[in-house]
Structure I
Amino acid sequence: MKFFRNFIFFITICSVIISCKKDSGNRWNTEIKSPVQKVNVVDISKTLYDPAVSLEAFKQKYPWFQGNIPDDVLETRRKDTAEIRIYRNAISKIDISKLSIELTDLFGRIKNYYPEFKEPQTYLYSSALQSAMDPIIWQQEQNMLFIDITGFMGENNKDYKGIEQYFQKSMNPQNIVPKASEAFAMNLVARNSDHLKFLDVMVYYGKLMTLQDAFLPKFPDYLKINYTPQQYEWAKANEANIWNYFVENNLVFSDDTRLAERFINPAPFSKFYTEVDNDSSPQIGIFSGWQICRKFFQENPKTDLKTFLAMNAQDIFNQSHYKPKN
């Protein structure tokens, strides 16, 4: 296992060069056949905290926003200086014009693969950190996308005190569109929760990441998987060593549910139970599943996306001939 640490600089440089070469032939970076109209991003909280707007006028404009919150409570929150400060801090980090362009591209690419997709009305709002850990809500029935801007105020923001550092790494403005894309992807990939082998779990997440490739071909890979650039480069540099560890320890076809805690669930690092742990990238099983799916498309370039998503994990793995080498 010490090899995880050896030659990492050299391998990292090589992986960057290879990655750049591959990007030039990105199969997913295709022309959008049916562009959608430019997305109008609406900031609900701007109106909510505006003292010139009455509560009644706000309710008429957004009758569905209040939910079960009594009028007196909502009125008090509108005037809460702490909430207003958090909102202003959060919105100052967002380039709404840039976000609109990126969401327009995202929705157009989803529509390329799913013509029945109808771009949702998109709203920004501030939960005053209440839903910062789960900041994307897609209400499919109403076709509304809600983005809690307090979930994207930037790593090490003073208002994030108490939130684990490893969560904060993906709480930056540049994470908004990848997380929105992920929310749509999760509604498109079926998951069987019965008697899953580790391979099934890895390939399930690999399918989600493949949709991230298809929907976000212009975004860097590290943002698609909620990594830092350093975490992504560690994973790429050690791809073969990671896979060898899984194979040598008979984990690939194991049905041990504890493997998800070690290699899938959010965490500061993956748990190989070796000296490399603290330096490793988290959720490395997701990364491996992603590489299996990428290798599948290298071997089977004519397979269309929907056919691929309907395939079972064993067939994808077998047809990928995945066996990374150092």
Structure II
Amino acid sequence: MKKDLLSILDLSRDELREILDDADQLKILRKEGRPHEFLYGKALALVFEKASTRTRISFEVGMAELGGHALFLNPQDLQIGRGEEIRDTARVMSRYVSGMMIRAYKHSTIEEFARNSSVPVINGLSDIEHPCQILADIMTVREHFGSIEGLKVTWVGDGNNVCNSLVLASSRAGFEITVASPDKYRLSESVVKRAIAEGGTVTLLKDPQEAVKDAHVVVTDTWISMGEESERDARIRAFKGFTVDTGLMKKADPDAIFLHCLPAHRGREVTDEVIEGPQSVVFDEAENRLHAQKAVLVRMIGREIRLPRTKI
């Protein structure tokens, strides 16, 4: 039976831990220059409605290093750009490839692909969630603290798709999460309810200063996501006071780290001093997109493969 990754909640606590353990092992294999072509002969379709740097490069390089092949597909180059129904495209693509990664404006688009695909479908970003990013984030935190369980994570800024997945992940990874946002851009109540129902611990605040107090991990993202450019001026006004600067980081735990999924708008949601400072791990985080996604691909496309389990 195929396994899709549309939401971070599609993974159980054990599955999440196993994927991250595999990612650690794959990172070591790559660092040591040891071949790990576990997906030889496999093909991954990459459907991109939205522009991408990290998602496209990490999936393409990941498939190449795993011995497989990735096909970059712009909807305008496919028949769905001329009106073919997604269900028909998904059925046909399933006959050609071993898996699909979809980066879409609407989560419903990815769900439609998954319903009609006979091969695994991975959410590479939608308006609702970004599970691949959160796998890389948790991997990065584990590298620095040994574990994320029991840590306090604080999100400062827009309650967007990345924030949704991070909040939901608290129920799988065992960390506490606090989210500070202006009223108009608060986290969806339905996401909070889902996270709590699954065992997560979520606190919503308005004051970033209060939210980051004693935090072990401080996370932010752009205030203006793709498709929201018309709201630019209103959003910049609303998020005044939500910039992660050195003063805000001083409120966090002395050993706190800073995360940002990138691209960053320096001087807006984060200052240059923070993103270039000693607490920033954003480029480790970006690199870990590659390793975490390779682990997902091995698990979902190469189900017969089992990497050795070594605690990192």
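Read-outs throughout are calculated quantities, based only on the coordinates presented, and are distinct from any laboratory measurement. These numbers were taken from a predicted model, which means no experiment stands behind them. Cβ atoms are built from the backbone, for glycine too; each structure is taken alone.
Annotations for the structure displayed:
- Among I, II, structure where Cα extents along the principal axes in Å as derived comes to 65, 45, 40: I
- Answer label among I, II for the case where mean count of other Cβ atoms within 10 Å over residues 60-67, calculated from the coordinates, equals 11.5: I
- Structures I, II, by FRET efficiency 1/(1 + (r/R0)^6) of positions 140 and 284 (r between Cβ atoms, R0 = 35 Å, to 0.05): label with the highest value: II
- For semi-axes √(5λ) of the Cα gyration tensor in Å, for residues 196-235 alone computed as 26, 15, 10, the structure of I, II it came from: II
- Relative contact order in percent (Cα under 8 Å, 6 or more apart) from the coordinates reads 21; which among I, II: II
- Among I, II, structure where Rg and Dmax of the Cα atoms in Å, for residues 92-179 alone as derived comes to 15.2, 45: II
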